[in-house]
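Scrolling down, you'll hit the structures one after another.
Bear in mind these aren't lab numbers, they're just calculated from the coordinates by the rules spelled out. On a predicted model such as this, the values are computed, not experimentally measured, just so you know. Cβ atoms are built from the backbone, for glycine too; each structure is taken alone.
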Structure P
């Protein structure tokens, strides 16, 4: 397939496979699903396309493989490359995103940079009832509740994509208004 990709680099392919502890002399028919995914990802990044689409790239990967995937994708990111990842396994990619797009029934419900999301929203794990009362969205958790709140004090927090996704589906108009107010 490399002839179809004019920027394909065999050296990149070898380096990518080496990263996943695999070598070029392999037979796809004998590989596990996870190993095949690693080969396909290696090829995809070695193709050096300006836009790369990945659909459920972590399916079939074990826990160490998912960690390798995150590091691998982060190492392949650059200003001149767009990597679009479609996944239901949001925890596998939450640390490598710079933009979040949430769709439902072909409608875009949320299209925001992670910087803007963190500026507008605060994500917390707490059992503090006073915070629960002010939550935009909450789910029960081991620590009490996972909360999504307005970020009124410019606090830093990691984005909880599962919470953001559920909140966006249940209250899309509220989130649109919140981000529109923040843009002003």
Structure Q
């Protein structure tokens, strides 16, 4: 990404994620998959944290200090964007994100140091929906959890997959049911 040179660093490790914005200006994971494979949409990098800068390990600094440095490095309006903190309480923010159809949020203590793996200083809350979908099939890989492949019941359009977290008997029934489903392949 040529815009990385605009950060003004010789070298840096920045924690973040690549996103694609939909027409409403919100991150859209489905559009991201398409953009990566077909290169039809503009990609953005949203920067969350700065772990290393110009030979200095910053992980023992407080999150608030690391983010202050990171924010000062990023120019507004570019393909690299700073993940601004959201004001308000966690419940209200979660409600807004859920209503917007976003994936969820990560809450972090401002004074937390960066640690790899699970931490009591960071909490991830995912938004989810409960609905009924057509079962297209079950995706399995040895040693990995199974995923149900699903389509919208009305349009027949593939909408994604979901981790199957259930008893062995239910997973076997789903696998058996998916093998016996006649019909055409869903529209992409």
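A few points about this structure:
- Read-out helix-only ellipticity at 222 nm (-39500 (n - 2.57) for each DSSP H run of 4 or more, over all residues; to 500), computed value -11500, structure in P, Q: P
- Looking across P, Q, the calculation of Kirkwood radius over Cα pairs in Å that yields 19.7 traces back to Q.
- Which entry (P, Q) yields the derived value 2.2 for distance in nm of label points 7 Å out along Cα→Cβ at positions 64 and 88: Q
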